[in-house]
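The next part holds the structures, each set out as structure tokens.
Taken together, the values in this text are just the output of simple stated rules run on the coordinates, not laboratory data. What you are looking at is a predicted structure, and each value in this text was computed from that prediction instead of being measured. Cβ atoms are built from the backbone, for glycine too; each structure is taken alone.
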Structure 1
Amino acid sequence: MSAGHTAVTTELFSDPSEDCGVRDVLDRLGDKWSVQVLVELSRGVRRFRELQRAIPGDISQRMLTLTVRRLERDGMVRRTVHATVPPQVDYELTELGRSLAGLIRTMSDWSAEHHEAIVEFRRDWDAAHPDAEIR
């Protein structure tokens, strides 16, 4: 970790161990599928196939299984198995998951409101730095 990053982290967190919790949660939210699963489940209870069809990007069965299990492990999703033949499984957000979905919705609204400005800033920056490898 760079000295600059450490200084910023130190300013944000009085207890150095606290930043590990933030990174841990952001790692989960930063993966490709978790936010999409949370957003879809914020619309209501879903069965596995409903959830798979509703998520854009052609998520595989294995990846969806891993994602919902990780979210279940983190306390964000509740999995209910119904004793039918074949067994039916429902997924829904827990109270913790619903509170996070509200924050994701806020972030999504912010993104939509500011996307054009960000694109314009990027265009201007790219024009001013044509040899930069950052894109």
Structure 2
Amino acid sequence: MIENSIDAEQYTYENTCHTVEEAASAAHVSPNDIVKSICLIDNDGNLIVAIVRGKDRVSTSRVAKALNIEIPQIATPEEVLDKTGYICGGVPSFGYEAIFLIDPKVMENELIYTGGGSPYSLTKISTKVLHQINKGQIVRVRK
């Protein structure tokens, strides 16, 4: 973030932020302020990241329709680490090569908290900055 002058703040906590509830509790915010980066793999091995509010679930069929592809598979923890450089439970919504899809409900918030690179950290970032840096498509991907 510093190297690329990204306007965001990273926080590290003593307790894990692996679940939405844990993240919201640690940051003292609503679960609607937390976003998840759900990593998917298409038939060609490309990484797709569907970004949804913490309580929402990703529809793989909506992802497929948005990208005009076959239904992608949820990435394994090994694929997530290999493709993003981060372990499951701490994957940020930016900062690596992927096709990013941002659910419109995420964009209703001015600020959100996303994975901070580890299960013990979060990154606070504006949705406008997030959209600019990951060049995400805003498309409904939630169920």
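helix-only ellipticity at 222 nm (-39500 (n - 2.57) for each DSSP H run of 4 or more, over all residues; to 500) was computed and gave -6500; which structure, 1, 2, did it come from? Each step should come with its number before you reach the end.
Values: 1: -20000; 2: -6500.
Source structure: 2.
For the structures shown (1, 2), mean count of other Cβ atoms within 10 Å over residues 21-28 is largest in 2. Among candidates 1, 2, the computation of percent of Cα pairs over 26 Å apart that gave 15 used structure 2. In this comparison of 1, 2, the computed figure 19 for relative contact order in percent (Cα under 8 Å, 6 or more apart) is attributed to 1.
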